[in-house]
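FYI, it's all coordinate maths here, none of it is from the lab. Worth saying up front: this structure is predicted, and the values here are computed from it rather than measured. Cβ atoms are built from the backbone, for glycine too; each structure is taken alone.
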Structure I
Amino acid sequence: MTIASIDIGTNTILLLIAEVQDGVITRSLHDQQVIARLGKGVDAERMINRETFLRAEGFLRQYKETCDSFGVERIYAVGTSALRDARNRDEFTEYIKMQTGIAVEILSGEEEALWTYRGGISEFSGRAEQYSVVDIGGGSTEIIIGDTNKIIATTSIDLGSVRITERILKDSPPQIPSLIEAHELIASHMPAMTKHIASTFAIGVAGTLTTLAALHQHLPYYIPERVSGFSLRYDDICAIFGMLKDKSLSQIQAFPQISPGRADIILAGIMILMGYMESSELEQITVSDRGLRYGIVLREA
């Protein structure tokens, strides 16, 4: 059976088309992402504006055409933090259903964490007895600890790279007081459960982690097999942050490893990751380019 999952996040909309058999993914046929910035202004206004409705509709129409070309039998679309927070989320999902035929399920923070975890650990089977997964999104950050059979602890933090950028890191480059404020806010939101992460196989998913892996390796373009499974050391992450924090937006955009739609929020994402690793006392973290979209396919398979 051919299944598609669409992850409608605060910053990106991701599409995975996969073949499944007997409850497992046998082959990934197509993997794509676009920067849609669905959550633009949601932190302050709790509303998705009309321009964003139309932008998301356009991307989802394209995804529907791609699914049709691959002969997809079922499409499962899920929304996360921005849609959870928006007061007009029902209007948005009804509009998307009417215009594209795609039904959007809005996940709770706990559901998002669970299926992000399942997707994140799926390529590291047998590597450890316990795993941890962190998913730094645009509007929220999910932290999950578990083993191959069950989730042991999970939390969803209401901080993400778009949210922190819009709230604090508004200048380019940001001023030192803003960096201090962001660091203190992130540290104050780290849960007690992070103290148990150092003893796990630590995995990080989503764009901040994959961008850092590409930057550290000086990749000329995105190479999935060089990114997924790559281990990032805390010291290397700090070095990249130190290199980027004094640069303007146009200078950051000049890096080929940083997509144009991520350039303005990459510093906030790195700061969340640094705060997470400091709280967890992690010396390194393994990058996965899987995550929620893989988890949703596994759920439906």
Structure II
Amino acid sequence: MGQAAWLYYVGGLNQEETANRLGTTRARINKLLQLAKDAGMVSISIDTRSSGMLQIEDELRSRFRLERVICSPAFGLTRGQKLPGDLAEYPRRAVGTLAATLLRDHLARHPDSIIGTGWGRTLDQITRNMAGTFAPGARFVSLMGSLTANSAFNPFEVVQALARATGGDGYFLPVPFIANTPQDREILLSQTTVQSVLEMARRPDLAIISVGELTEQSLLRQSGMISSRELAELHSRGAVGDTNGIFFDAEGKPVRHSMNDRTLAVGFRTLGATHTVLLSGGLEKADATRALLSSGIVRTLIIDGDTAQAIHATL
């Protein structure tokens, strides 16, 4: 993978020339290049100034009083439409790639930063695009409980992948994502090992979070974090989305529900006091994204073009 990636991306050889140099086939080189990207050996930077989304970026920034908005190019999708086949993951890949560029730039300027992270498929894409970043003084810490039944995309994996990619240190909250009762939550948070990590999580220099929609197709439901009954209850209380397991309404305010009393995560007060970067990839997240932007806790928004256009149309 390393030889193929070097010859193709740095050496400027095409796939056929790379295959000839390594004594293999073009199909094999194509596969190796894809594997190199998936493994985080190759990362891609994109100049968003030429994406054609500048007006929408500026109007979203002004409307929600953000410091910065970064959009990927739009595909021209409308709500309900989905990209076919391998393109289905494009929104998350695009947002993750742009977020990785922002994080690499931040670490180049502030190599000893504390970076708080959430969880999910979009944050997982960041870890695949950190090649060439060296920040041994950086500390990555999960902003929420990291023990989940499903290891895919969980906070522990995100933190450890970022630490490995940069040479920094990773810290996670060794507690469940959601406690059984509010009383259990207090007991878990009182543990000495939890308190030391939580102290760090409450003072990050940069917090990177994603937003989730509250549907049967959401990651929370697909991974079994909440039940159908709990989903219905949250809807009845006006919840439209979540971030780090904190459920909020259309105005971006946490709803009154026992789930919010059992979530082990830093709250909106902490997120509002630091530079919080919100990642939003996928049209299904448009309503939840707009709601969270209304909360005032977000300073930078990184979003795919179609979702940005959908939100812009409602302004």
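Assorted remarks:
- Given 24.2 for mean count of other Cβ atoms within 10 Å over residues 120-127, calculated: source structure among I, II: II
- Structure with the greatest value (metric mean count of other Cβ atoms within 10 Å over residues 96-103, set I, II): II
- For 6, 29, 37, 23, 4, 0 (P(r) over Cα pairs in 10 Å bins from 0, in percent, calculated) the corresponding structure among I, II: I
- Distance in nm of label points 7 Å out along Cα→Cβ at positions 128 and 288 - highest-scoring structure of I, II: II
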